[in-house]
Each structure stands twice: as C-alpha cells, then as structure tokens.
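Below you'll find a set of structures to go through.
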Structure I
Amino acid sequence: MLLTCTLNHKPEGGITMKSAKSLNGKLTIVDIPIPEVTDQSVLVKTDYSAMSTGTELMVLGWAQSDVFLGYSATGIVQSVGKDVTHVKAGQRVACYGVPTHGEYFLGYKHHVTPVPDHVDPQEAAFAGIASIGVQALRQADLRFGETVVVLGLGILGQLIAQLARAAAFRVIAVDHMEERCDLMDSTGLLKACRNGDEVKEQLLQLTGGKGADAVLICASSKTHRLVDQGIEWIRDKGKVVIVGDTNTEFDRNALFAKEAQITISRAGGAGRYDQEYEKEGKDYPYGYIRWTMGRNLEEFVRLLADGRLNIKPLITGVYSLETMETGYRQAKEAPRETMGLMVKF
C-alpha cells in the first residue's frame, strides 16, 4: 500500500514544503524541496490526506530506512506535465499511490483522477484506501445478485461494504466491536452483524443456508484463524479473499470439502508497483486488462459523485501535519473509537 521513496527533485525557486516522514521508525516533520514536475506527473497542493493508520503504524514500528508517509489524498492541481491530458491546473483531483502527507505531492498520470466540484473533499481524500477496496471486490469476482460477507469493519472494511452495496451485491458486514458496528449503522446504508450467529441468520435469509459466494477478510489478527471462519460461511466452490494482515493458517479438509478458493488482494489494481505503468505512464490495453489501478480510482470517484457512498460519518479525527502524531496515538490506544483519520492542510 505504501510507496517508499527518496525525493531528489530540484526545488522550484528554492521553495520548500513540510512533509511527514518515518525517520528510523520515528515520525518526523521535515522540510524538503517542492518536487519538480516531469512530463508524466502532476504537482498538487494538498487539501486533505487520509491516514491509513494500520499501514503507517506498521511502517513507523519497523522501518529502518527513511520513508515518506501517506498514499491517499485530494488537492488542487498546480502544474501539469506535457504528457498528462486528463487533468489541468486549478482542478481538484483524488490521488492514490504516492506519499501524500505533505503540503504538496507529486502524482504521476495514473495516480490522479479529476473530482467533480460537488464532491466533498474530505470524502475524496479516501480515494486511495477505497481503491484497495475496489480491487478486493474485483478479486472476489462476484456477479450481480451474489452475496458477500465483509469480515472486519475498520476503515477499509467499512469502505468495502459500501462499495459492495453500491455494486448491488447482497452484503453482510460483521465485526465484534460494537463501536464499529454502530458506525456502519450510522451511514444509513447497511446494518452490521455483531457476531457469527447473526451472520448465519443473514445467510439463511439471503441464500437459504447455502452460504456466501465470497468472504472478504478485512480484519487483522495473528491469533484467530479467520480463514477457517470464512470457509465456514462460503457456499460450495465459494471464495475467501484475504485483504487484511491476518493469520493465513486454515483447515485443509474444510477447504477440500467445499472445493473452495483462497486468494489475496494486492493493493489497488493492475499497475501498482509496476514502474513502467506508474512512473512512465504506460497503460495496459483496455481490452485485455479492464480494471487498472487508475481505472479503479476513477470508479471510486464516480460512485462518490453519484451519491452512492456515505463516508462522512466514518471520519473520527482531523489533524494538522504538526499534530498528526495524536492521530496515530488514538488509533493505537483506542482502536474501537477510531475509524477514518485525516490530515488537513
């Protein structure tokens, strides 16, 4: 999810910007030159940057090298490279895939997409995190009318549940934390299950007891074998998609009995971590790879613009760059009350 880099760009007129960085595992606010625009890139002045606390706390906990933080944001385009034609200066964009916890960020062609004027900037800032959710649903390979269980209702699970509902799938969302279930309920889009018995009751009503077509595991747990739970809930030949950082041990016999599939979802779509796609702007043929990272990003913004998602109730903290450490502390010490956190510039 996180793009690590060292900025070696020349300053524009000697002007610098502030940016958040993991320096030997410690959060540090540094002054660096504003990046110089290349033919394939866009310079954006950041308005809001969403905090992916799970990933970022992990990086702050173990990173030995210097890492700039963030990967999901929105802002106003300042200047555009000559090979970028889908956005222009003065336009709002959403971004996924480059360090965004800074006063400016440099996004390449496929990292940004236009945001209509009527879309709430705070909601648009979650575009990067949501793109990961879009890709997870694509890995589930669901069809119209099928049923999906979303296990784990942190910010990513909440977004995935809303995206699945917007795609007209039958959605069962579950978490053992009452506070997270209440947040899901507050969106007015879905009512969350609090335990496995409620999930089984929903599966009985929606599928006649045959089971879900897919279970997406968005919870992070090293102690519980959540894959086994997913196998129990799926139908014969169903699919379990691992999205969160979870224990991957499972009962082979249970998997065999249903001839089920287990797969893992990587980041936000085809092209992520491919340098030719990301930095050189080379796209994959539309007819062969329909949903790339950039096209998944566009689709999330379309759903926001159409009013099919409600992210605002999920925002539980807005910080400045100088106080964002408080957000990390909140996520670590009070995970039940913490959901969508962001930095405001």
Structure II
Amino acid sequence: MTTLGRKTKIALVGTGGWGEQHARVLSAHADVELCAIAGRDPERTRKRAEHYGANAYTDIGEMLEREQPDLVSLCLPNEGHFEATLAVIQAGFPLLVEKPLVFDLREADRLLEEAEKRSLFFAINFNHRFAKPMQLAKNRIDAGGLGELVFGTWRFGGEGGSAASPYGNLIETQCHGFDSLEFLMGPIASVSAEMTDITGKGFSTMSIGLRFASGAVGNLLGTYDSSYAYSDTQRLEINGTQGRVLIEDTVRRFSFQAAGSETAEVWQAGYFNDLDREFHRTFDAHLNAIVAAFRSGGQPPVHAAAGMRALQLAHAAIRSQESGRRELV
C-alpha cells in the first residue's frame, strides 16, 4: 500500500501522556493528516482531539468505520495493548504500536499471525534505536571501528511503574535494553538472571547475564528502585578488540575511543540543536522513517516482530530467575 501524492490519514488510539507525543508528532508531520483520536474518557478525548484538529471518538470500531484511516497508531497503558491491537488488525488496518507488544507470548503470537494473514504493515516504536548516539554507535560498529565485539552492557534505572505483573520493569522498560543490545551486537543466545523483590514492588531490580550468538558476552542491569533525576541513569557500553563506544542517557552523549588511545571522539548536541538532545524527539525521527516506509509501500523500520523478540528474551529471563539455570533463547 502506498499513499504517495496525498497525505497519509492516521488515526490515534490513546490519550495518555505518551499519547500526547503521538498526537504532537503526527499532527506536525508534513505528509500526515491526523484524522481522529480515540480514547476512553469522552471529555479528555474531546479536548485532545480539539487541540490537534482531529475528530474525537470513544469507540475504536466506529472510528475505523467512519474515518477509514490509512494507518492506526496505538498508545495505550502497557498491560492493555492486546484487545485494541487485535481489533485494529482484524479490521484490516495497518498499524504502529507502542512497546511492549504485550506481556503474554501467546497474545504476541496471535497478533503477529493475524497481521501476517492480512499482509499488514505492523510497526513497533523502539525509539531508542533512533537516538543520535545510537545511530552513531551503529554506524561505527557496522564500519568495523570496534573490531570484533567482546562485550556489551546496558544499565537503565528509574522510578517504579504501576504494572500488575511482578515483571513489569523487565517487560515494559528493559525491552529497550534487549532491543538495543541486539540492534548493535546481534542475537542473544542465552540469558542468566538474578532479580530481587526486596522493595515489595515485584521483581523491580534485575541483573541479567547475556551470551550472544557471536560469542560475545554482556549484561543488562535494570531497576525501578532508582531515579530518573540521577545523571547517567542510562548507560550503554559496547567493547570490541579495537575500541569501545559509550552512550550516556540515550540522547545526551556519544563517545568512541580506539584501543590504546587516550583521546576520545565525542558527540553531544550543540547549543541550538534541541532536536537531538531531547528524548521525545527520538520518536519524531522514528515516525519520519515509518511514514516514509509506509508511503512507499516498504516494510516498517522496526517490525512488531522485534517486540515479540524482546518478550521472548524477557520470558527466558523469568524462567532463569525461577529455575536458577541459564536459559537458551
């Protein structure tokens, strides 16, 4: 499907905090018409839709029937993704969903199977991939600047969420870690997990050992028992035989240092470069790529299958935590 020659009609499902970012990005895109916004609360939905010049709905089916959008963007509470996503797929509409895909592997299978049967464009918003430091790291690694990769480490800590699942942090937040590490280093082959629930918020802090198919090793340290106010609360480090890259706070800073050199090459946003220093703008960059791919009839920059992959890794970590054994994936 292509929409070249006219604007792409996109409908949004969700009126929460990150849903505001969806509305902002979609409404500002030159090739997009944000035609409708659907939400559960009539007044909240009306206000959001009026602000962005869209039609308001409280029923997804009615919105799809009346608006006939080219693409549907869904941004719902983390544990409330499955039913609305399935409804959009079964109605036959291409879609973009937020991470995590879902919490349950059987539900993930169902969504991917239903979308595949209908040959639908099915994207997921792993927006960390589109941060400037991540792109610089990817380019440096792909060009061979790090030599043979030896280890990668991801640390991401902040305040706790409100997930009903005791593994909420692992599934809804550290999915970015699994995705980012595989994006840069290739497939993870096995995991070995240790998790703690000492704060009474489920398994809100975890340390997961990783082995990659390449032979490299790594680890993921994630927590909801920290603070987003801390500096360097997120760090990604990739080491190779010829150098290493560091990413600090996703968008704050990138550095590359060759092995044996005491001088590092550093990127950080300049004085007027608000676009690359703001985390929310990583979604702008991803949405630009999504719209371009969709309009040209291509595949999503990040297919929803990446959400399934992150969920598979999370469930392997859960099995490892429960069994005390290393789990192959």
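Laboratory data are not the source of any read-out in this text; all were calculated from the coordinates shown. The structure presented is a predicted model; accordingly, all values stated were derived computationally and were not measured. Cβ atoms are built from the backbone, for glycine too; each structure is taken alone.
To test your reading of the models, identify which of I, II gives 25, 23, 17 for Cα extents along the principal axes in Å, for residues 150-205 alone when calculated. This figure was derived from I.
With respect to distance in nm of label points 7 Å out along Cα→Cβ at positions 86 and 118, the largest value across structures I, II is given by I.
Source structure of the calculated read-out (helix-only ellipticity at 222 nm (-39500 (n - 2.57) for each DSSP H run of 4 or more, over all residues; to 500), -10500) within I, II: II. Each of the structures I, II was assessed by mean count of other Cβ atoms within 10 Å over residues 110-117; the largest value belongs to I.
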